[in-house]
Structure 1
Amino acid sequence: MPRQMILFAIATLLPVPMIAAAAILGGGWVLLALAYLTLFTATLDEVVRRVVPATEGVEFPAAAGLSITLAGLHFALMALVVSVIALSDGLGSWEKAGLFAAAGLFFGQVSNSNAHELIHARDRLRHRLGMWVYISMLYGHHTSAHPLVHHVRVATRADPATSRRGESFYRYVGRAWRGGFRQGLAAETARIERARLPRWRHPYALYVGGALAIGLAVLWLTGLKGLLVWIGLAGYAQAQLLMSDYVQHYGLIRATDAKGKPVPTGPAHSWNSPHLWSSALMLNAPRHSDHHASPARPYPALRLDDDLPMLPRSLPVMSCLALHPRRWRKVMDPLADAWSGRT
């Protein structure tokens, strides 16, 4: 197994037993899980300045295996955390709140990144697995909206996932969610009509129906409290995915050619982050320019060149900064302006 894969495995799998122990035992395990996903990751990003080079190749069986494993662990953790918070009397209020936060961070940072990798996979099994991870977080439509809308229209005003210069995250989040859902629906409807397939084959029927089925199962097994916990965790995870898109595309708009059409997507149309541990935790999602250049490229092979838009801090830290619009704009607007002439 390549050394880089060992790093990915350690970073993504380590919080799983911590969260499981937090759910079963509570106490210090709750604090440890929270600390790992916040302070430890942020500190290691600042202390270790080494950039791991891309692993050359096309096929990565170990990467595929890790993604499948993480998807299975996602469903197991989701079931465990929802049932414990809703039904268990063994944890106190602060422990349940901490468990909710830690699990939500895992779903938002690891599960989202892994599902993103899976829906780009060429084989049907992994693609479907990624879709169900998104459905379990009430975000199934992202399976369609991401490749059919975002990758096509990125860095244009037509892309709901591209954040505009001067737009706060709070204004962005609703526009991006609604726009992604609607444009993904339109793209899939057009594809169904072109292929002359029956309406019941529409992917959105599965996204919505699957979410309803999971919701009914959660309600039956854990009651109304469990349903609310699940919806809360899903919303928390969605917010983190939307925040990642907000940060990674802020203020970068493609120029237009003489005919008024956007120029092809290039390296200058996404913000990147070279930080070691958060990149490993999110399966190289912060190497965003290369992902848009080669969407099918597996995460161990994503490249990070020097001449790219770089975030001044790691993606999680910049996401926290984005919660404060004035401070965010003070840092990012000059950087976006500096790149605007190169897009």
Structure 2
Amino acid sequence: MIYISEGLLYICFAILTGALLLKLIPENKKPNIVVPNGLLLACTIAIPILSFVPIHNLALLFAKDFDMSYGSIMKSILLDINTGKAWIWTAIGSAGLAFLLGLKAFQNDKHMPKVALFVTFLLIVWLGYAGHASSLYGFRGLVTHAAHFLTFSVWIGILFVTSWFAKDNAHWHSFLRWFSPVAIACVLITLLAGFILMTFTTPEYINSWMLPYGQMLLIKHLLILPLLLFAYTNGFGYKKMAERNPSFNPRRWLRAESVIALLVLAATGALGQQAPPHTVKETLQTVSPSPLFTAIYKGSFSPDIALKFTLHLESILMFGAAALMAGGVVWMYRSNKLIPAFAMGILTTVFMYYGLMFSIA
């Protein structure tokens, strides 16, 4: 339940960010996009509810462990812990944002979306304040986490809203002319901030693959590969496809890209509710190794082992298969075959995963 709530929370942020940003774009630089105001309102109301789920679970756990009442534990969390303080501000900000979205003037006033977008950005900052990096590294962790999630929300939010709520393909060239550089900038910042976050939370990246957290982090990173492949084809291949095939529908391909993005968000949600392994050896004293790792690893396992890369025939074959699948995504795009391209994108992740795991097995 907690993983689902975290994933839905990120989706709500992406929809709000994308929809509000697109309201600021001139009509001649985007397709006709209609996002129901009720959906934006629902996302806003859902944010404090979904972000309360881990706090509720934490209060239940502490109340049981320390033999205290749920109310007293909850009061302590909300007033003394960063996660609780951030939730209070999130609830206040969400209430204000819901009020703005509920105003009749919101639809027609050109300044209202700017204010709503600013409040959404504040909510993202408070989400970063509640994260692991902020609690461990203070302001550095807060800025890094917030930048990571903000740029990802901008990129995926615009992608998601455009692919699912665009009513036509009008002005698609004009849309890509500004969205492609924005997406590239967001990808670069997201990757850079993600790398910095990883040095904060998971300094022993390869060794962390022994743990459930490390396995989920690896899967998340590998899911970014097909996401980038689809982003590349959608951003740079559309013009040629449109010239060759006037009936080509780019929204189908953007939707496929958005589905992969949802998988990345799901993995991110799962990571957000696990303690990062700062020292793998110590973490293994209290956390069991990942079943995925133990199923593949051939050596004798102990908490003291240090994983090392060694190329084997199996891993080379897996890497080769991943490269073929990655090339197949581009080829299928040029052939306008969406389902095979999507399958090849997922298989790129699968083969890369086994290639890496076989390299340490």
Structure 3
Amino acid sequence: MAAANALLGVALREATQRKLQRFSELRGKPVAAGEFWDIVAITAADEKQELAYKQQLSEKLKKKELPLGVQYHVFVDPAGAKIGNGGSTLCALRCLEKLYGDKWNSFTILLIHSGGYSQRLPNASALGKIFTALPFAFSIFSTTPKCSGNTSCIIQSILDSGCSVATGSVVEYSRLGPNVSVGENCVVSGCSVITEAVLPADSFVCSLSLKMNGYLKYSTMAFGVQDNLKRNVKTLSDIKLLQFFGVCFLSCLNIWNLKVTEELFSGNKTCLSLWNARIFPACSSLSDSVTTSLKMLNAVRNKSPFSLNKYKLLSIEEMLIYKDVEDMITYREQIFLEITLN
């Protein structure tokens, strides 16, 4: 059985490599009939997600990262209750019929359902799972960073030679300074850490740009990779059942000097979870945002007080409402340009 599974794994890897190679040959070139889909349609959960997808598609076409001569569309699900993949498919077909009339059923169409908020992979929540980075990108180092063999994954990031990234960790779209240490099995996304910092093992740290009352702000979600953001309770008295970095959430609130009230949570007050808990500070700079969230994370690990009372606090749910897609894409583009120019 083990030998058969190993052979299957090899076959799958080889098949994937062939497909990636074939796709690479099509990128940035006009495709002939039958070489690729005539239409690629992506579904989005709401208008903000639709905008994010359209902007990223535009950037990818500009960089010639996608096949040319194909019609790319983003169709947003109707507002209100979730309609599932089946309902989303019907809505997309209706949109195609409006655009192409009776001709649409003669096209070869790739329909990609990407309307979720990715609570299991929050670093993809803001810009969408469909645009999640895969480990085929590249990074730049001032010399050679201290990475643990080949088992850490650095994707389109700029790392100083003095920083260290431990086994099993993923760093994407980030800048890490000389005195930054990333522990094992971490995910670091969209961050800028220029001061001395230690990211404990099994940390998830992801920064988002926000537009609040016309001003650019930043907020960084930080928790444990094993934390269940979807787990929820119905009453405030039950929030002790939630865990943050493996610690009782009620104990964490005491460490952060936060009171247990309904105002602690955004959205549905009978569905209380880490997803809608207002615990992440909004800051004026990206680096301050990361530093502050790491302090609250390390306060929990060290069981030392760190008051969050003086900050404007947001939930992940609210971060996605306030997200500034354009600024996040610009930040990634700046890193991309710096890498390619070097």
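Coordinate-derived values only; no laboratory data. Remember, predicted model here, so these are calculated numbers, not experimental data.
The table that follows gives values for the structure above.
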{"item": "Structure from which -26500 was derived, helix-only ellipticity at 222 nm (-39500 (n - 2.57) for each DSSP H run of 4 or more, over all residues; to 500), options 1, 2, 3", "result": "2"}
{"item": "Value 16.3, 50, calculated as Rg and Dmax of the Cα atoms in Å, for residues 22-109 alone, assigned to which of 1, 2, 3", "result": "1"}
{"item": "Test item: Rg and Dmax of the Cα atoms in Å calculated as 19.8, 66, pick one of 1, 2, 3", "result": "1"}
